[in-house]
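Trainee: The next part holds the structures, each set out as structure tokens.
Derivation of every value follows stated rules applied to the coordinates shown; laboratory data play no part. On a predicted model such as this, the values are computed, not experimentally measured, just so you know. Cβ atoms are built from the backbone, for glycine too; each structure is taken alone.
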Structure I
Amino acid sequence: MNPQILTKTEEAIRQEIPGFRVQFKDESLTMKVLGFLAYPFNPTFMDDYITTWGTGVYFPSREYYLERPEVAMSVLWHEYVHLWDQKRWGLLFKVSYIMPQVFGLVFFLLFAATNFWWSWLLLVPLAGYVIGIFLSRLFRPLFWLAFGAAAVSVITAAVISTGWWSVFLFAGLALFTPLPSPWRTSWELRGYTMTMAVRYWLTGDFPSREALAEHFVGPGYYFMSWGREGIDASLALGVQRIETGSIIGEHPFQIAYEFFRKNGLLHA
């Protein structure tokens, strides 16, 4: 595939999403920080994952982007779905994507507000997390040892110091665990339906649904789903909609399909 198709894809998406841009993780301090924080659950965040942040889509590197034009184009259309959903739903999309973990911050703030002089305790699990990241680079299970020790210590100290108010801190910690996120799952199902559609339009075939399902039940998206059967059923429904063409009438899939048609990319 001609790498110039990436420029055309960028232009097509930019018409729908003003400010859209392709950027690279190895050139971004923000992505390096996120990659550091995500390491215990997603150690390949910087090398294998493409991330949307604002209106930017971050690829691992410029070389990754240019040397894999077909893969890169598929990813761009996947991320376009998220950008479109973000444009349409605004704050609702952003907040729901990180639910329920985002509510952990709410309970931490409640703990700090009701126990101001003990709010410094919130730094203990954070320190344990960061120390755990460094230790996990030597041996992955050491992360849980460090973070677990910090969590137990801060809960014990909070109970002794603040009594029943410690329930806010406990709830905050509990919500930051890899609880299922039906909202993030729903958004990503739309994105991966686009991934399947692009593959079908290009080749007449579909990517492995088993491999796609791993994204939903694995650590890459923080175990956003605990129900594999539901994911398999949703992906199967996506395949059916793509094969029958009913998906073409839905924005943003319609935009992608028209791009493929106008540029002669549809599989014969």
Structure II
Amino acid sequence: MNAYKPVSACGRGCLPHVASAHRAAWLVRAARLTAVVTLLVCALGVAASFPLLTAGGRIRAVRGWFRVLLRACGVRLHVRGDLCLPVTTGPGGLGTLVTANHVSWLDVPALMAVDPVRVLAKSDVRRWPVVGVLARRAGTVFIDRERLRRLPDTVAEIAAALRRGHTVAVFPEGSTWCGRTTGRFYPATLQAAVDAGAPVRPVAIRYRLPDGSPTTLPAFVGDDTLVASLRRVLGARRIVAELELLPVLAPQVVGRRHLASASHLAITARRGAPVPTLKA
């Protein structure tokens, strides 16, 4: 393991047994799968229409599409804290660097359903069918974890996006963890906020059952496959994706290591926070 290609300690042992997954009826599972496939096809049309939309129209289209995607997967989004991810810095101001713990592929749709952001993703995503096209159109910043010497260029790209007023989301753990625990936050990507003088918004991501109890069902860890993870999510009766938008950190007088540790502390302190029971 190195700071550029971290490895999670979580694996299949962190995932729940099928019998405890509150499984949905097979008709529900089939309907969800059909809806997800249909949405992916429709997304290509949405992406193609971007040049015809205003900036506000693109934001509404992307946010709306991801909200529908979560619903199609049987996932209910619950946002706590501030109402939006970006921090208002005035006209033409700086963007916001969002730091979040990483549990699942669902993390990105959940963030995008709150506010469309540019996401830092591994370069492999660029080659994924359909998803790769959508990621490029959404302005995803890609990181090549196999080539350490490219890291400064990636950080510079993030800093440039922040200076242009874009919101960029990074997962400083560098890998997914099951949600019961988190990995350390590596500080490399936080350097972009320091270089741009941009605010940092920590976001705690948790997944729960409707009764408020935590679940690792959506986790995408170890040698788990995307198909297997998707089947678990679509097969659950209901999952609640909870995002807690935490107070902003200012990078002006501190370095990247402090920002990384402060983000990690803020997020882990809220991981076990009690929540009200939600109706299924």
Structure III
Amino acid sequence: MSGILSIVGTPIGNLDDLSIRAAATLARADVIACEDTRVTGKLMARVRAMHPDAHRARLVACHARNERERIPELVRAVRAGSRVALVTDAGMPGLSDPGRRVVEACADAGVRIEVIPGPSAVPAALIASGLPTARFVFEGFLPRAGTARRARLAALAGEERTVVLFEAPHRIAATLADLAAALGPRRAALARELTKLHEEVLRGTLPELADAIAGTGARGEMTLVIEGASPAASVPAPADLAGAVAARVAGGQTKRDAIASVAASAGVPKRAVYQAVLDRPES
């Protein structure tokens, strides 16, 4: 007898957002693979209030540190006929949360998979932002530091679609400052504690949001939505920016003046041009 893997979206804050179908799926589950058994235990108390006859499912911790090790056990359970539900602490599994590898393994194994859609901070913040929604890109979390972070910021400077990012509260001030320096005065919205009692959406330009959040000790889950670049403002490749600076320096300008003039002509922040110069391989 074949079982099923149910990928279940769970509330991102307000338990009243648990859907009827999600509650019924969890009530029937034999095994629930969850990010934190304590968090899912509280959710299951709500499920049992809705379904007094709910199964006493076995909760199995499946988080970022042990997901690979859990995969064989979960695939075997589905193949043996069990109803396995996959959840995270909040939102949809696999979106900047554990779960993608489990789904991939079950797909490769050919077992039955279903998705129970549920709340997600991505569309919630996108719609609440008031920014264009027809075309958007989800970037998850930015790299924390180094060349990878600088490269991602440079790429976002030329991204024409609306951008959605996640960020931790203790890093949001630094990230807003970096984005303001790399992208300039783009319109943006910072959504925190979505669906919760202290839900808040701050709207303004990136520099305005950076100033508003600096030193405030921001708390709660953060989702940032950023206006895309206009087609005319698409950013040249870093190598082209660095080459233009080198050409101006060869023509007699100081490096500082060359960086300023290239930034002005390309319509990009001086910091982006300066970084392109730093990253250019020595000739």
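Trainee: Where does the value -11000 come from, among I, II, III, when helix-only ellipticity at 222 nm (-39500 (n - 2.57) for each DSSP H run of 4 or more, over all residues; to 500) is the thing being computed?
Mentor: Only structure II yields this read-out.
Trainee: When FRET efficiency 1/(1 + (r/R0)^6) of positions 15 and 143 (r between Cβ atoms, R0 = 35 Å, to 0.05) is calculated for each of the structures I, II, III, which structure yields the highest value?
Mentor: II
Trainee: Something else: Matching task: 20.5 is the computed value of Kirkwood radius over Cα pairs in Å. Pick the structure from I, II, III.
Mentor: I
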